[in-house]
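Read through the structures below before going on.
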Structure 1
Amino acid sequence: MVPFHLCTGCETCLDCCQMDALSINDDGLAVVNEDRCIGCGLCVTTCPTEALKLLPKSEKEFHTPPASMAEQMMLMAQKRGLL
């Protein structure tokens, strides 16, 4: 979430986001794609105007990653209908 009154459109957050979760909208302000954001906080720590902040996800949106690679592979196979 970006408090629009603080964002200057400097694009510093875009440069540091490894997930390409940020873009600049038609108004020249930063916009977060919450589907791509992993919550690492790099954008928050580099924003010179402190326009960005991390917000906790709702319980419905929260996802606990698999504990192991084997568990991840099983989940992927299940989603593909292979198990």
Structure 2
Amino acid sequence: MVWRLAQLDGLLRFIAVHEAAMLEALKADLGRCPAEARLADITMVRSEIRLIRRNLRQWLQPRFVHTPLAAQPGKSWIKQEPFGWR
């Protein structure tokens, strides 16, 4: 989980450092004015990253589910793992 939080922090830093370049690219590619691009693209992405950071620990907790009778006295849970994780 520490690695994931570090990656999210890196994304926030990247956005802060390259915000002007992103605004220019959005203007050139999509014709967006800086205010619209900042609000619709940059601020929304930042808020989503912050939401993920706040909830990541809870989202990664194993979730216990019903264990079939044939598997008793075992326990069953769902563990969240990223695709390609090995």
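Laboratory data are not the source of any read-out in this text; all were calculated from the coordinates shown. Since the model is a prediction, treat every value here as computed from it, not as a measurement. Cβ atoms are built from the backbone, for glycine too; each structure is taken alone.
Here relative contact order in percent (Cα under 8 Å, 6 or more apart) was calculated and came to 29; which of the structures 1, 2 was it taken from? Walk me through the numbers before you get to the answer.
Working: 1: 29; 2: 21.
Derived from the structure labelled 1.
Out of 1, 2, which has the highest value for FRET efficiency 1/(1 + (r/R0)^6) of positions 41 and 65 (r between Cβ atoms, R0 = 41 Å, to 0.05)?
Details: 1: 1.00; 2: 0.60.
Ranking 1, 2 on FRET efficiency 1/(1 + (r/R0)^6) of positions 41 and 65 (r between Cβ atoms, R0 = 41 Å, to 0.05), first place is 1.
One of 1, 2 was used to compute Cα Rg over 2.2 N^0.38 Å, and the result was 1.39. Which label is that? Could the numbers behind the result be given before it?
Details: 1: 1.39; 2: 1.66.
It must be structure 1, since only it matches.
Computing helix-only ellipticity at 222 nm (-39500 (n - 2.57) for each DSSP H run of 4 or more, over all residues; to 500) gives -7000 for which of 1, 2?
Values: 1: -7000; 2: -19500.
Structure of origin is 1.
With respect to distance in nm of label points 7 Å out along Cα→Cβ at positions 9 and 33, the largest value across structures 1, 2 is given by 2.
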